[in-house]
1. One of 1, 2 was used to calculate helix-only ellipticity at 222 nm (-39500 (n - 2.57) for each DSSP H run of 4 or more, over all residues; to 500), giving -3500; which?
2. If relative contact order in percent (Cα under 8 Å, 6 or more apart) is calculated from each of 1, 2, which structure is the one that comes out at 31?
3. 23 is what came out when percent of Cα pairs over 24 Å apart was calculated for one structure; which of 1, 2 is it?
4. Which of 1, 2 yields 0.80 for FRET efficiency 1/(1 + (r/R0)^6) of positions 12 and 76 (r between Cβ atoms, R0 = 25 Å, to 0.05), as computed?
5. Quick check: 8.8 is what I get for mean count of other Cβ atoms within 10 Å over residues 20-27, calculated from one of 1, 2. Which structure matches?
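Please treat every number below as a calculation from the coordinates, not as lab data. These figures come from a predicted structure and were not determined experimentally. Cβ atoms are built from the backbone, for glycine too; each structure is taken alone.
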Structure 1
Amino acid sequence: MEMKQENPTIEICPGITRRTVAHGKTMYQMMATLAAGSTMPPHSHPQEQIVHILEGRMRLIVDGVPRELSTGDSFYLASNVPHGVETILPTRVLDTFSPPRDDYLAIDEQRMAGDQ
């Protein structure tokens, strides 16, 4: 029986990593781990995104407007809306995207191919 190789942990920016959890034809889900004090600069992407805070606290800056999110909170981001993050406490986030993040999946594949 072949064991499924776990998806690699990829650094997005200093103090922030992501790992693909699951994906299909129209959805992609990842776990992000954010160190206290880490920041993600404003960016946007064509995918819709739902941010769900599993634990911790962070400031999500959406189109220049800060919103504080903590354990149990969720937030919907429409496609192409600029957003960034300032992490207040160590935080774990479950992010869901539609359509899938093919860019992230390609990076995962490259990393896993290099690890063999």
Structure 2
Amino acid sequence: MDICAEKCINEKKVRQTVKTIPQQEDIGQMVDIFKALGDPSRLKIVLALLNQEHCVCDIAVICGQTDSAISHQLRILRTMKIVKNRREGKIIYYSIDDDHVISLIHMSLDHVRH
């Protein structure tokens, strides 16, 4: 079984570990990030943006979806601060928001391929 055969709490270890657990608000935000990246469409968008920025039209072709569907997913990713955008004339380009997101994706991919 995956449980202890005998109840034995190591109070010192428990106290040490409890001090390292983030606050509930931070945990909630972490969950939201993982939920956002847990959707295959959004994850594919993020993977498409890992190495260079793209406009919605490019991302739609890369992901095999409509511009409208991609735009909806990008709104969610932008709200979560996973991607950011910049305007150049009439075109809006999307890119990964920061290096933390890139590291998270690379670590996940490394773990999967390990």
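1. Working: 1: -3500; 2: -18500.
It traces back to 1.
2. On the way: 1: 31; 2: 22.
Comparing all candidates, it corresponds to 1.
3. Details: 1: 23; 2: 42.
Matching structure: 1.
4. Values: 1: 0.80; 2: 0.05.
So the calculation was done on 1.
5. Working: 1: 13.1; 2: 8.8.
It traces back to 2.
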